[in-house]
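Where a number appears in this text, it was derived from the coordinates with a stated rule and is not lab data. No experiment lies behind these values; they were computed from the predicted model shown. Cβ atoms are built from the backbone, for glycine too; each structure is taken alone.
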Structure 1
Amino acid sequence: MKIKKFFLLLLVLCFLLPAAACAKKPEPTGEHPIVGDLKYESTVPLEYADQFAIYKYEGGYSFIEMVDSDRILVVPEGKEVPEGLDSDVVVVQQPLNDIYLVASDCMALFDTIDALDRIAFVGTQHWYIENAEQAMKDGKFLYAGKYSAPDYEMLIHNGCQLAIENTMILHTPEVKEKLIELGIKAIVERSSYENHPLGRTEWVKFFGALLGLEDEANAAFEAEAEKVKDLEALESTGKTVAFFYVSSSGNVVTYKSGGYLPTMIRIAGGEYIFTDLGSNDSKLSTINMNMEEFYYTAKDADVVIYNCSIASQLHTLQDFFDQSPVLENFKAVSEGNVWCTSRSMFQQTDKMGSIIQEMNKIFTGQTDGSDLEYIFKLQ
């Protein structure tokens, strides 16, 4: 009886009090999120990337959503933060400077839109991007520790505005929590989760929106995308390709068949040697296997590309054989078709189109390697 009286009283209050007091939280309408009291204008078109979305709102505001990650409101210079934002929204006020860039493979995207001056702190001391290397030498970048052990005192003392992490930070979530506790905003970018190589390059639009450099970002992306579009209509050369490296434990690290690297190989006219490797449900792009298992499938590949972007740099075929004696028995070795990536390839997310062009030259036999920048032949 008391319960019935309680609900009756609640119903009466809903009629007597202002409507807002009993109304539900507003729900998004259409395909765009409701962001405080901002008025939605448009959604930024993305051609390949599927791990983020950018929504534009009246007054120059941008709202960025990442899959299974942060939501960011970019507030234009001189504008106020709107009311009614959800508590988990990361608010970034332009102009955005003094960034702590821990996601090293995004450095090239900053470089291609001439935004290195927005970065003050980095999470690695080793760069293969010329302008980033020079900025490090000139003291324009301060090394503030790797993702798992940042120099909190340095970041606070020098006024870090935003930490940009990659998904490695998920192994040490307490670090992100500490940054936020200290008043340093932190986001986790997901470009490595893109399945198409140009999806990774298209993250330049993410940083363009963050920094207020949308025009520069669009121009940079289109220039690289055109290189790939010129190749997408090409027929397969029929050349099978193995792309891998050998870990310090002696296991082989290669890529799942649906990942961005095998997609690069297919666009370039090659056929990835593993046709059905790895689950599409897996978030990891790489696959670990023992050498015997790898050898059984990959030994007859027409082309071998050894991934030195992550592993130690090789210089000669003997260096290649030193990784495992069975590698000498590969078909590509006897036919002189063993190649190696340069150490810079991993950081060149703005040059995916250029790298695919180089692969195409290799698969079609149009190069001896002397005219390539990111891949070279082992002899």
Structure 2
Amino acid sequence: MPTRRLPAQPSLAHLKHQAKDLLKAHRARGLQALQRLREFHPHMRGRSDEEIAAVPLSLADAQLAIAREYGFASWSKLKAFVDHEDARVLDLPAHERVGDAEFRRAIDLMDAGHVEALREHLRRHPELISRRVALPGGNYFRHPSLLEFIAENPTRNGTLPQNAADVARVLLEAGAREDREALDSALDLAASSRVARESGVQHELIDVLCEYGADPNGALRSPLLYGEFDAAERLLQRGANLTLIAAAALGRTDDVRRLAGAASDEDRRFALALAAQHGRAEAVRVLLQAGVNPNGFTNGGHSHATALHQAALAGHADIAQMLLDAGARADVRDVLFGGTPADWAKHNGHDALSNALRGPEHTLES
């Protein structure tokens, strides 16, 4: 889920105004407001636009959504941060924000690949293996355990040691395997880690985490979202189920056709967005023929935008035209940045596509 970044000198008064604006937009049934609430209010997840619009939203509800939109668990935690912290700390790499000296030492040993020193450190401080640190202000990695630092996701150093899988085993044998939530999270992070792939250790990390019980199904969406297709294939080899979302992102058109009918509306919209993002034109065609709404926001991933935004960002003019022909609107603005599909195309250097999307006819050339 995407989050907003606090400015260097955040104003609590300004944040309160944002909550009031969200409350007003909800009362006006604004589509962007409904999506923001679905994404960031814990009681709105999975609800339809109509259901969210019918909820008698309070100012406290709007403040909670605003807090979570900025990566904080509650309005009180956001307020405490604004009152007492320097927002520039949020720009530091995750390990540099860890105040616990022994926890930080363990991370340093992991990053260096010092297996024996790490094993000894954990022997002397066994409590570290179940400890979590608080890192608010982001869309993920807010309360990581040591095991979740194994994947270099989010990027901190830009590289991983060649024995990263051995480092993971040390942590797992020290007790990390007992924390199922951390184990599954670590697999998700490893499978979607560009650094793990570029360092040549992604498959090994996936294998060792799965060997210790991580669920490959729960980790499948993230690598598909970020184009880590080899990692996604590895998860399928480790037992993940081939879903409509996976089939669409990987361009397996026959499977898309087979799975589209039984999938939920939410999964169908997510599949359409990923197919548009990754240039899977035939998968897009099949999904549109199956009646998937081309103007739906997705729930999870790039949930602040539509499939047309994704096609425009990637420069897929043929897919953008296909979506427009199916009724996609070129004037819809994304939730996070307030940009139209034309703005997204312009942002990524696709000027011709951007200009065409701004035109009255929207006739595009691939």
Using the calculated result 42, 40, 32 for Cα extents along the principal axes in Å, for residues 51-226 alone, pick out the matching structure from 1, 2. 1
Name the one structure among 1, 2 that mean count of other Cβ atoms within 10 Å over residues 99-106 of 14.9 was derived from. 2
Which entry (1, 2) yields the derived value 45, 24, 21 for semi-axes √(5λ) of the Cα gyration tensor in Å: 1
Given 10.2 for mean projected area of the Cα convex hull in nm², for residues 131-242 alone, calculated: source structure among 1, 2: 1
Top of 1, 2 by mean count of other Cβ atoms within 10 Å over residues 35-42, largest first: 2
Given a value of 35, 20, 20 for Cα extents along the principal axes in Å, for residues 203-274 alone, point me to the structure among 1, 2 it was derived from. 2
If helix-only ellipticity at 222 nm (-39500 (n - 2.57) for each DSSP H run of 4 or more, over all residues; to 500) is computed to be -15000, which of 1, 2 is the source? 2
